[in-house]
Structure I
Amino acid sequence: MAKRPWKSTLGSLRTILWNLGLIALGSVLCAVAINGILIPHGFVSGGLVGIGLIIHYLMPFLPLGLLYFLFNLPIFILGWVYVGRRFFLYSIAGMVIFTAAVTVVQGTLPVHDKILSAILAGIITGIGSGVILRSFGSAGGTDILSVILLNRFSIRLGSTVLAFNSCVLLFAALLFSLDAALYTLVFMYVSIHILNLVVTGLSQRKAVFIISPKWGEISQGIFRVVNRGVTIIRGQGGFTGQEEQILYTVISFRDLPRLKQVVRGVDPDAFVVVTDTLEVMGQRVGNQPHW
């Protein structure tokens, strides 16, 4: 009995260290992209980092890390009101870690072609941002705004980032050059798609509808082989007028081949519709982010 509090504390400590580790790793990756590619090539990033880069290019004596920290202060007021306390506290740590990473991690990556540089920066930034958002927090900035819109209106993270970044691109084109803005657009496009892949794409769920006269056998096969629940929906054929039983289930992407194998083994002529899902809430198969 005396060991349980220690085990509980150790488990909490492991959770904290794991999430801080994710934030630190993602911050270092983003810092590598910023200091190693974006700044040497004169590209602009998205979000508050992009605004900070614009000001830094105009006034080089103002360090990017300090600008990012100052811009985040009003954002965290919204975070305190609209997001969970755990996410808020981890995001404070994330903002500090990200600011430190941008300040400390220096060096230029040996990629000279601008298009290749923009693509590589997008890949690194997308992975880094995705790793951060796989934790219980964020690095601050527009990540908090994105999470607020995701939780309240189910607007995807990448969509919010794209909208905000469009405004940053407009300022970059007006203040610098159209070429710099277009290269930055390539960087943003790649990073947004990688971000969505890391955060939700790897846990994408599939909704499956199955219509077959052998629905009972198929449903038992799904229970037994795929280990997923099935909902039976009563329907009616539009042409025949006969009553139909429609099977509905939500599975992970890796379970899809086994489900298809079950259906083909019972009824090769079954009518099957597989669709993507945006979010799934619920036990076991749910994939809604934990913010």
Structure II
Amino acid sequence: MLVRYAASHVQHMQKALEQMNVKLPEVVTDITGLTGMSIIRAILDGERDPVKLAKLRDARCHHSEEQIALALQGTWRPEHLFELRQAYELYQFHHRQISQCDQQLETELGRFPNRAGEKTRTVKPRGRGRKSNDVRFEAKGPLFQALGVDLTMIEGIDVGTVLAIAAEIGPDVSRFPSEKHFASWLRLSPPQNQSNKTNKRRDHRKSTSRVTIALRLAARSVGKTKTPLGMFYRRIRSRIGGLGAVKATAHKLACLVYRMLKYGQEYVTQSMEEYKAKMETSVLNALKRKAAAMGYQLNPLPAK
């Protein structure tokens, strides 16, 4: 909720800058980044010289100082400066509130009993830099102790997804007899509507569960990776489209989460070569069955 509130004030800052003819969003990827916030603070402190403002550019910024200075030729009308200051202060206020939420989260995670015991956590290398909306404390260790397993080892699942799982479900999934029941409760199973042995078409069931939303977002992100789960997502998408691929991948992620929480097993990463070999074997067996059903025999081509 606080992240959404802060995002709305980012839009208010962009609007105020646009009304002053300041094209800062055109030359920085994110105005809440290091370069953008440094320039906005300087503007609110009274600096109006575009060249001096452009010198606040971070070395990692793609645009040069000359390009940034050209975009900072503003009109500096007082009513728009007042609007910019209001939006900036509200943005900072909500981020202070987010920091307090992170401190409370860290405190609450420390109250969970240690289910990991003597198990050690495998440190997973970071695949990307820290984003502004990530939690501001090291949560993987406390989550590992609270749940007994490290769910972040699954491709596509980050700390935010694990926090949603811990908050909505907790470490105990014994109320679900099987992973199929768990996926069905999350509304990630294929919809079925059968009448008199006739299967009828049914639309996808929507869910407001935070875990379902988090797993669907994780499925969408893992589809861009060079992993077996990413390959699975792309294979399903080529058959039934993006919506079905997201749901199928989220279903697979839900089953993996259930197994790890139920049995306390560590996640074993499968290599791309193993997944490709498994898929090729599956396709070959399917072709053999089809050929046998039609009265043919499938034979390999002679080696050249």
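Just so you know, all these numbers are worked out from the coordinates, no wet-lab data involved. Computed from a predicted structure; not experimentally measured. Cβ atoms are built from the backbone, for glycine too; each structure is taken alone.
The table for this structure:
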read-out: Distance in nm of label points 7 Å out along Cα→Cβ at positions 190 and 222 from the coordinates reads 4.0; which among I, II; value: I
read-out: Of the structures I, II, the one that -18000 was derived from, the read-out being helix-only ellipticity at 222 nm (-39500 (n - 2.57) for each DSSP H run of 4 or more, over all residues; to 500); value: II
read-out: For Rg and Dmax of the Cα atoms in Å, for residues 174-261 alone computed as 21.9, 67, the structure of I, II it came from; value: I
read-out: Identity of the structure behind 20 (criterion: relative contact order in percent (Cα under 8 Å, 6 or more apart), calculated), options I, II; value: I
read-out: For Cα Rg over 2.2 N^0.38 Å computed as 1.24, the structure of I, II it came from; value: I
read-out: Distance in nm of label points 7 Å out along Cα→Cβ at positions 78 and 254 - highest-scoring structure of I, II; value: II
